[in-house]
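See the structures that follow.
Any read-out appearing in this document is the output of simple, stated calculations on the displayed coordinates, not a laboratory observation. Keep in mind the model is a prediction, meaning the values are calculated, not measured. Cβ atoms are built from the backbone, for glycine too; each structure is taken alone.
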Structure P
Amino acid sequence: MNKTELLKEVAKKAELTFKDAQKGLDTTLHIIKETLKKGGKITLVGFGTFSVYTRKGRNGRNPQTGKTMKISPKAVAKFKAGKMLSDLVKTKKR
């Protein structure tokens with residue numbers, strides 16, 4: 001499902017216009033991004049937690065030349081599914 005399909009489904013289920021659903025989703029995503037940018041986290045009970053994780057620096061290897069190189073520490077966005085979401089996905093047949 002892509003963003004447009006998601007918005008159509010939200011608009012239909014919540015009885016909103018497509019534009020209102022889009023405004024709500026865009027605002028939600030903006031708030032999540034701003035919170036993570038500041039180093040915070042957002043917990044949606046039952047769904048999951050968005051947070052920032054800092055990967056440690058390490059030594060790597062350039063696959064083209066074979067030379068070792070230093071890989072700097074990096075902050076990355078992380079999502080950890082909540083128990084209810086994990087249980088729902090776990091019971092789903094693939």
Structure Q
Amino acid sequence: MNKLQTKIQRRLVKAMGAWRDPHMTKPLLESENVQAIDISEEGNVQIKFRPSRPHCPCCLIDAKELKLHLEGTKGVNSIHLEIVDVPASERWSRLVND
């Protein structure tokens with residue numbers, strides 16, 4: 001991992017540290033929602049994300065808001081949330097990333 005990737009990783013951890021899932025009281029990073037984070041050398045970020053409730057509309061809205069929040073992180077060129085471990089995850093991913 002190069003210096004830019006390390007800096008982006010620290011900034012993302014800080015940005016996600018204060019984010020709360022609408023159904024949980026603990027911070028996002030203390031939950032099992034974030035499955036993996038991949039940062040390219042160009043600053044493109046892919047996050048595997050599992051919503052806490054697979055059929056809840058507010059989880060979809062929250063994932064979209066999280067994506068928008070993380071896009072403002074310095075050094076990040078793009079964010080792609082890949083929704084995993086829920087029914088119709090491809091549809092969730094498409095809606096969140098539009």
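Numerical summary
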| read-out | value |
| --- | --- |
| Parent structure of the calculated result 20, given that relative contact order in percent (Cα under 8 Å, 6 or more apart) is the read-out and P, Q the choices | P |
| With distance in nm of label points 7 Å out along Cα→Cβ at positions 38 and 62 derived as 2.6, matching label from P, Q | Q |
| For 18.8 (mean count of other Cβ atoms within 10 Å over residues 46-53, calculated) the corresponding structure among P, Q | Q |
| Structure with the greatest value (metric Kirkwood radius over Cα pairs in Å, set P, Q) | P |
| Comparison of P, Q by distance in nm of label points 7 Å out along Cα→Cβ at positions 54 and 78 - largest value held by | Q |
